[in-house]
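J.: What follows is a set of structures to go through.
Taken together, the values in this text are just the output of simple stated rules run on the coordinates, not laboratory data. Note that the structure is a prediction, hence the values are computed from the model and not measured. Cβ atoms are built from the backbone, for glycine too; each structure is taken alone.
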Structure 1
Amino acid sequence: MSTDDDNSLTLVVTAHPDPGSLTHHVAERLVPALRPGAVEVADLHRERFDPRFTPADRRAYREDGGHPPDVVREHRRLDRATDLVLVFPVYWWSMPALLKGWIDRVFVNGWAFDVSAESGVRPRLQRLTTHLLPVAGADSGTYERHGYEQALRTQIEHGFVDYVGSRRGATAFIHASEQPSSAATAASVTRAVRAVGEAVRSRPAASQAETAH
């Protein structure tokens, strides 16, 4: 999809094998809530992205370059983006293996950050704002009692988003996604979509200098 004149593009990434799932429904609801004409959707399952970190990925990581073609393609897609939205079902209080593998292979040394003996870790994705839209089966009370939400936030917001230097955007959980009340689920989806949509639309448009590499 093309972007508007402000050079802002939101990349929405989904990781669910069932196109009729609530995860895909949420992504479909989200797209029109974002900046019109400035959204690209990456359906990792439909695109058959390979999440396995291979010897070729390991060599590229250690040698700071020579990434496999599918990883280069994702870098180019992310280079066009000013906002990233991860829409995913919560599996075992974390993200699906497909999405984790996408992060493992794509957000690598030499592109998402630099590592050196002199300066340590230097994040490189300050131009990007990352938003999370987890679709959770358990209710919010369960997440609060057991610390699951904080654990997930620490893992993804701090361990991933902060590490690569991305700005933290909105994190909007859809809890109790398997509850029998479709009306309650719809209300939760509406709230989450609104929160992420407003966060993306309210962020100042990126300048050419900010998005350039």
Structure 2
Amino acid sequence: MTTLIVTAHPHAPSLTSSIAAELAEALGPEVELADLAAEGFDPRFTLADRRTYLSGTDAPADVVAEQRRVDRATDLVLVFPVFWWSMPALLKGWIDRVFVNGWAFSAGEEGGIRRRLGRLTIHLVAVAGDDAGVYERHDYERAMRTQLQHGIIDYCGARRGAMTFVYDSESADDDARGAAVAASVAAVRAAVEATRERDGVAR
């Protein structure tokens, strides 16, 4: 059983990449780390992607490679900075292109949906510039949970894992930021270990 950690940040020595590295170390050897920016993943949803979406077949080669990478994992961890109260375009484009009809779900002939990622647990780590109070006052956290957990994870039939927020990530208070990162890493680690224990018993 493996864990795939996916990041999307244009600046390599970022807090996002640092959190991903800490997670990889905490989760042990069965971890694959994918840096979409460093790898040059193309997030643009093209006409070829549209044809795949409509037919459920013949995905572009770069999309198939990403799907195979997810197929190898029991847990998927998305670590990303919050841009405009959501994930960056690079990561959203990865979801748009990779989580498509024929792989993440299947559209039935009578309009029914077969959700195909029931074997996968998806965890989310959102690195937020604002503090928790801003998110609470404006319901940003609830909106993001609805969008990402219900709109993506549930739609594909995957299992919800941990969803954590590293608030006030641009603060000059290194101790507070370090504590927030440690809490997020611990929450994801506990959730991944729960998956491993559950799936290990199931086998």
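J.: Using distance in nm of label points 7 Å out along Cα→Cβ at positions 47 and 183 as the calculated read-out, with 3.9 as its value, let me know the right label among 1, 2.
T.: Source structure: 1.
J.: Given a computed value of 0.90 for FRET efficiency 1/(1 + (r/R0)^6) of positions 79 and 135 (r between Cβ atoms, R0 = 25 Å, to 0.05), which structure among 1, 2 does it belong to?
T.: Traced to structure 2.
J.: Then there is this: Taking distance in nm of label points 7 Å out along Cα→Cβ at positions 15 and 55 for each of 1, 2, which is largest?
T.: Comparing 1, 2, the top value of distance in nm of label points 7 Å out along Cα→Cβ at positions 15 and 55 belongs to 2.
J.: Could I ask something else about it? For structures 1, 2, which has the highest computed value of distance in nm of label points 7 Å out along Cα→Cβ at positions 23 and 63?
T.: 1
J.: Could you tell me which structure in 1, 2 was used to calculate distance in nm of label points 7 Å out along Cα→Cβ at positions 71 and 127 as 2.0?
T.: Answer for the origin of the read-out: 1.
J.: Another question, then. Given a value of -10500 for helix-only ellipticity at 222 nm (-39500 (n - 2.57) for each DSSP H run of 4 or more, over all residues; to 500), point me to the structure among 1, 2 it was derived from.
T.: Checking each candidate, the match is 1.
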